[in-house]
Structure I
Amino acid sequence: KFTSKNPFRIKITGRTKHFINAFGEELIVDNAEAALKKACERTGAEIREYTASPIYMTDERNGGHQWLIEFTKMPDNLEHFMEILDTTLKSVNSDYEAKRYKNISLAFPIVEIARENLFYDWLKERGRLGGQNKVPRLANNREFMDRLLELNKR
């Protein structure tokens, strides 16, 4: 955001530490927000909270992204929702598109449905309730995701 034109000054705002670049895809929050918005518009879904993180490559599968989404209104068709998300990410991020090409580096994204209030419960568990504490939208590791998935089983 520009704070001054003379001299030029820019203030970096937002969740600047939130990205996924485990495979060179350089996915940032703006990309994710645009893709989720389009997927919601086209499927009638509404999202309360979400996060995403990498799934690392193994002998059995390519790497990819795992999305954990708490819907206030489920999409008409979850698979179609994820197809729109993936297609939109490809259109707004050429690095993501290159890594998704023929599933060579990145497999189709996986989605997990978060139970109601999962993210609230997670923030509470961490003593992070309050306006200045936010759910990490994207993480370049599995630290948050693994704990959230454990809590999601309760």
Structure II
Amino acid sequence: MIDVGKEVPVPRGAIKLTKNTLKFLFSKFGLESKDVSVYFCNERTIIDLNTQYRFNEEPTDVLSFTGEGDFLGEIIMCVPVALRQAEESGVDWQVEFAMLIVHSFLHLLGYDDETEEGFAEMVEVQNKLLKELGYEESSIGRLIPNSR
């Protein structure tokens, strides 16, 4: 099950894009029986969470929290930051949101981008998945979240 909540307005089609991206990822990794939660938030919420869990008082684009058992975990995306990054990168918001969902999902699966080796592996898998989702390489020029 994919549960989506929001405390801020999201672009039209964002929830459908999120669910479709996650359905693809669940199928790709054979995790159809798992659950995930996605929450779209504002900058104040993401700053509070980033401060509490990562000791960083700056806003970030997305945070992932691993779950247990059938609950794969929670993805929390800051809509204003994601929209700003899309604009700064010259990509549509759909590309940015899909990239952030894929990136977060990989974190829920245990991928770690804190080391050079882990970062390279995660980016390779992320890029491959985005291409499989139909995003052309030219449209996903920035494949790595700025939060690194």
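Nothing in this text is a laboratory measurement; each read-out follows from the coordinates by a stated rule. Small disclaimer: the values here were computed from a predicted structure and weren't measured. Cβ atoms are built from the backbone, for glycine too; each structure is taken alone.
Compare distance in nm of label points 7 Å out along Cα→Cβ at positions 33 and 65 across structures I, II and report the one with the greatest value.
When distance in nm of label points 7 Å out along Cα→Cβ at positions 33 and 65 is computed for each of I, II, structure II gives the biggest number.
Which of the displayed structures (I, II) returns the greatest value of distance in nm of label points 7 Å out along Cα→Cβ at positions 9 and 57 on calculation?
Largest value of distance in nm of label points 7 Å out along Cα→Cβ at positions 9 and 57: I.
To which of I, II does the computed value -11000 (helix-only ellipticity at 222 nm (-39500 (n - 2.57) for each DSSP H run of 4 or more, over all residues; to 500)) belong?
I
Suppose you compute mean count of other Cβ atoms within 10 Å over residues 25-32 for every structure in I, II: which one lands on 20.2? Intermediate values should be presented prior to the final figure.
On the way: I: 20.2; II: 13.9.
It must be structure I, since only it matches.
Kindly point out which one of I, II the value 12.8 was derived from, the read-out being mean count of other Cβ atoms within 10 Å over residues 49-56.
Source structure for this number: II.
Once relative contact order in percent (Cα under 8 Å, 6 or more apart) is calculated for all of I, II, which comes out largest?
Answer by largest value of relative contact order in percent (Cα under 8 Å, 6 or more apart): I.
Assuming 14.2, 39 is Rg and Dmax of the Cα atoms in Å as calculated from a single structure, say which of I, II it is.
The structure behind it is II.
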